[in-house]
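Asks: Below you'll find a set of structures to go through.
Values quoted throughout were computed directly from the atomic coordinates according to the rules given, and no laboratory measurement underlies them. As the structure is a computational prediction, the values presented were derived from the model and not from experiment. Cβ atoms are built from the backbone, for glycine too; each structure is taken alone.
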Structure 1
Amino acid sequence: MTKRLGRSALTRRATAILSAGACIVALSAVGTPAAQAASRVDYGGSVPAWATSANDSGTAPADTSVEGEVYLNLRDERGATNLALAVSTPGNSQYRHWLSPQQWISRFSPTKQTYNSVVSYLKAQGLTITGTPASRQYVVFRGSAAQLGDTFGTSLHTYDHEGHQLVAPASTPSLPSSVGTSVSAVSLDQSRTLTKPDSIQQGDIPSTSSPSTPQRQMRAAATPTVNAPCSTYWAQNSATVPAAYGKTSYPTNICGYVPKQLRSAYNLDTWSRVGINGSGQTVAIIDAYASPSILADVNQYSAQNGEPTMTGGQYSQIVPKPSQFADTALCQEPSGWQGEQTLDVEAVHAVAPKAKVLYVGGFDCGGGLDIAMSTILDNKLANIVSNSYGDVGEDVPSDVIAGEQNIHLQAAAEGIGLYFSSGDNGDEAASLGYASPDFPASSPYVTAVGGTSIGIAKNGSLSMEVGWGVQADVITKDDSGNLSYTDPLPGSLFAGGAGGGVSAVNAQPAYQRGIVPNSLAKGKRVSPDLAALADPYTGFEIGIQPIVDDDTLATGSYVNETYGGTSLASPLTAAQIALAQQLTHTTIGFANPTLYGLYRVAPSSFRDVKPPSSEVAVAYTSATSGRSFLMTLNHDTSLNVTKGYDDVTGLGALSFDLAHQVAQGRH
């Protein structure tokens, strides 16, 4: 079993958290490194837990290109933590009195002299600097395995981890004390290259029950086992299946909801008629790389569905040149991120059709995503940022998590709300050997968005809602035409579910105390915070010209595909936040203290997602393989939907009425 990520590095940090309206103790803060020799500073918390002798495949080839990142100490991290929570907590005298980027940088960032000395040292070792944010919080660089080993006093080895060969330091990295005392963490391992889009396409079902990332079953079309045509609305079509849960007929999966159905289900039509459509708001979206056809795809999709196309200037992007794309094979290629970007942009445009969308693409799925985030924060290009990606659990070094959370502190202090998808693989135990929420969604300074499955009726109303977690059972037919299930219900194939659970790294924030059950939290941060549509079998239709060549970025013909994942839930949430800000002429910023504060006094404001009174399932037949399944909903690994807060849907499903109350900020 993989060793659970510890908290050794975070014990070096002063921790502070703010209760409603007042400063109390904090969550995490960077301090000086734990072990400090006379001439060098060690970074024990910068070695990933999976870099063990049992997984060691030997020294990495000397010329292997490896990305690295160093995080610098903030000048006053406790003050930065307290401020981030003060400006976000109702009742505090500083509530919603944001700092400008320059104010935050001047007050908390490392000095220019300190930062320049670190950058100069790295350059002097022959490393190539690839990212230097204006906030001066970190430096992204690249070099050979030999160069990084020499620079940081270690040796880089190759390790077998989660089916990948990843490079990591074989011993504790260190730096000369002349620069090391300014550095809080060092990232030399490739665990962040496992950062992936949190989206699942309908049909992504594993062929076996063994742990694996779901892959599309791209077999030739075959005669279907069960005739189960998809439905354009809930229960439009049904299919006869072997007896299950006392029934032999179940509704079929959704072909893919379209924008007007989502707006109707989320009760946005009334507001749309009076001009609440996102006008004057900007939603930023961060992913890796960039789709070469995004604007054409959005506009063709919009026209196809009778929606307004994006007008001049409504969509903008800050993206690297294709020649700057890095670690493409490790990061699942540009084609692996194109569907994510398309889903995010089209989902925001569906819910808030007049909002501006700013897409900022990372040059890879590691430090490139950090640079994309800092580009927004350091210039305050938007106050709502949707992030539909995550690591595999919290399976990155604890010091690196701490350095990343300093970036989240900056966002909160500036009044920028960060929305992160909670993940698509449930509790991640199949990959890690233990349960873990995904990071960055497990950060206490971001809003983690979990998932639901929803049924939208013919009249546009919401007729069914359960937590997202799908167990699939293959339906087979014998020579006599008799149907049966391959496994006992609900089946052995996990077809995706919202991430969530208890952090091994972060203490419970004050805003969750008394709301998240102690039996679940045990003193730790629990995610998610909210939920929205995520199930691909009740999913959202997109339009895309898919990349067919990752080298040239050539695209194929325009097609419609159906997606889900908490990658859908995050932009749907961000878009509704934009509508609420437009209506109230306010900025919500980091929403969690307000969300949980509202729940304390008005829990009925939340649409609690409860366990269904009987099993909910859909019949699904793959159009490519002809395989048929009964997909039982509301089964999400060890995570469970319960009355009140739970680790699948958080406080409940987002509604515009709820977003409106959060925007008002007074309870």
Structure 2
Amino acid sequence: MEISYLIASALFILGLKFLSSPETARRGMFLAMIGMAIAVLGTLLHHEIINYTWILVGLIIGSVIGIPMGMVKMTAMPQRIALSHSFGALAAALVGVSEYYRHGHGSEMHTILMVAVGFEVMLGALTFTGSLIAAGKLHETIKGDWTYKGKNKVTALLLLSMIAMLGYLIYDSSAYIVFYMLIAVAFAFGVQLVMPIGAADMPVVISILNSYAGLAGSATGFVISNKVLIIAGALDGASGIILSIIMCKAMNRSAANVFFGGLGTGSAAPAPSPIKAPVPAHVSAVAAPAADAGPVVKKITPEETALMFRDAKRIIVVPGYGLAAAQAQHVVGELAGLLKDRNIEVKYAIHPVAGRMPGHMNVLLAEAGIPYTDLIEMEEINDEFPHTDVALVIGANDITNPAARYDTQSPIYGMPILDVDKARNIIVCKRSMKPGFAGIDNELYLHKNTKMLFGDAKDAISKVVGAIKDPNLKPAPVVEEAASNEPSVKKVSPEQAAAMFKNAKRVIVVPGYGMAAAQAQHAVGEFAEILKGLNVSVKYAIHPVAGRMPGHMNVLLAEAGIPYTDLIEMEEINDEFEETDIALVIGANDITNPAARYDTQSPIYGMPILNVDKAKSIIVCKRSMKPGFAGIDNELYLHKNTKMLFGDAKDSIMKVVQRLKG
């Protein structure tokens, strides 16, 4: 048995060494698998095993659970790995409990053994619950971050409690109540450890949980005197810590904050970062002349994309989770092959936290047969973007967001990003404008050189491949002013909005949850009174499900002293929008989305909405382009008559009020 453990340990070390390079990674995995098989076989031949019944039962149960888990799609691999961590950690904790019980509830334990058991159950318990939370977050069963006042104090208290209880058990190992309290607190600490960590940091969480599971396994080896388990656990724990530190540095994150659940950070979550809103390509006569060359959302077709690729010399592909979700790696590989046949250089920019786990993109692209030499790490490839003809972003969001460089209120502030915005041309392949895992808008989509290739990544890239193969592909004839009819995001300033309101005769205000969140009802009431003083008719369109409870808007507006006679229900007011000069939407999203009328695939299809899109002019007051409660983009924001008044509702309306008073 000792010889088999020695051979297995050597193979584990060699396997880990070979995993450090893509060229030898497959060999490393093969050696590690052989090592594990030898270690298991050596254990089964141990002379102390007198009955194999329960071993066979465990083997059957584990196989029934493990085989389906091993067959999950690549998109579910991160949460599958998190579950594997949780099972391994729970096994380590249960072994510790068993050994403690076997030694007379600790009364027969010497100090060294109690230290090993204590660390084993503590790390095993917190890794178990932490991994379950991580799996839930990655599967999007658990959404958002757990932030509350005093969070850091609770984290510190739990951590100090575990250390104190472990110290007491080393002093008195027979204190079994303290032992089981340690396990309970460790379970709670695992939840507290992972819940506050932001979505963008989840790849680092997976890495550190892997490390904790390895250290728990190593402690188990000490407890049951299993040398190969000590070595394997130590290798897993040490490599996991090293990888986590490397990833934290790559993301400009504090390793201590990630390792200990955000300890030392502020209790409050960072405020959402409003997108730097675009200005309109052309503004109405009411609005003062604005920067006509301002950014807008620009679409591109697969055929136009193919032409752009055909004329390029250097292309960088930036893969992200969207590529994994669409299983587009094979068609991306086919695209790269076609481009290389035309003597076009193609490289892949790999961000250390692209996807949902460390090395996610490397694994996907290797699966498609893409040479590892084409996969270039962020530090090396960033200098190449200014000399790149086209950067193709496929489902990568937060890792390309320029806001990470300067927006101190952004949850991704300080995270190094790929310098995609420095490329000569940028094509973003994405289903919609919906934010990424961090939940914030990506300013790259409004960049002057960016064009959006909307659609499923696999389908969209397949169409591009088909267009490149088409020998009859020719540039479309240029049509003057064609772009002026395309829908775009248009911005209006408080000054421009005030000018529009002064020239209006009929205004309808459409309140929503954004008004409630900003506590803007009093500002809205003052705004309405000023307009009425200018002989402007002001009414309020009340949707039955506006806000988060029945009558939410009615209560808020009544609190601001707005007459109930001005609050008009949807059925009565919908016919008035066509004759309305301006519809002012304040934080109302899904209840104004025209997609509800015709898009059978939309989750709000069939829901009666307010006919805001029929008004002569529309002003939407909102923090950003972020979708509403249903999680879908609102087509109203791209309507030809819509202008976006970006910012906090209360602040924005007060600025309009000040301009009206002036």
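Asks: Consider the structures 1, 2: one of them gives 0.95 for FRET efficiency 1/(1 + (r/R0)^6) of positions 412 and 508 (r between Cβ atoms, R0 = 30 Å, to 0.05) as calculated from the coordinates. Say which.
Replies: Of the options listed, only 1 reproduces it.
Asks: Still on this structure, I have one more. So Rg and Dmax of the Cα atoms in Å, for residues 356-459 alone, computed for just one structure, reads 13.8, 41; which one of 1, 2 is that?
Replies: Only one of 1, 2 returns 13.8, 41 for Rg and Dmax of the Cα atoms in Å, for residues 356-459 alone, namely 2.
Asks: Figure out for me which of the structures 1, 2 the number 0.60 belongs to, where FRET efficiency 1/(1 + (r/R0)^6) of positions 108 and 132 (r between Cβ atoms, R0 = 35 Å, to 0.05) was derived from the coordinates.
Replies: That value comes from structure 2.
Asks: The value 11 for relative contact order in percent (Cα under 8 Å, 6 or more apart) was derived from one model only; which of 1, 2 is it?
Replies: Computing relative contact order in percent (Cα under 8 Å, 6 or more apart) on every structure in 1, 2 gives 11 only for 2.
Asks: Of the structures labelled 1, 2, one was used to calculate percent of Cα pairs over 33 Å apart, for residues 204-603 alone, giving 31. Name it. Intermediate results must be reported in sequence, preceding the final value.
Replies: Working: 1: 31; 2: 49.
Attributed to the structure labelled 1.
Asks: A value of -15000 was computed for helix-only ellipticity at 222 nm (-39500 (n - 2.57) for each DSSP H run of 4 or more, over all residues; to 500); which of 1, 2 is the source structure?
Replies: Working through the options, I get structure 2.
Asks: Ranked by distance in nm of label points 7 Å out along Cα→Cβ at positions 92 and 124, which of 1, 2 sits at the highest value?
Replies: Comparing 1, 2 by distance in nm of label points 7 Å out along Cα→Cβ at positions 92 and 124, the maximum is at 1.
Asks: For which of 1, 2 does semi-axes √(5λ) of the Cα gyration tensor in Å, calculated from the coordinates, equal 38, 29, 24?
Replies: This figure was derived from 1.
Asks: Given that mean count of other Cβ atoms within 10 Å over residues 116-123, derived from a single structure, equals 16.4, which label among 1, 2 identifies that structure?
Replies: Working: 1: 16.4; 2: 25.9.
Clearly, the read-out refers to 1.
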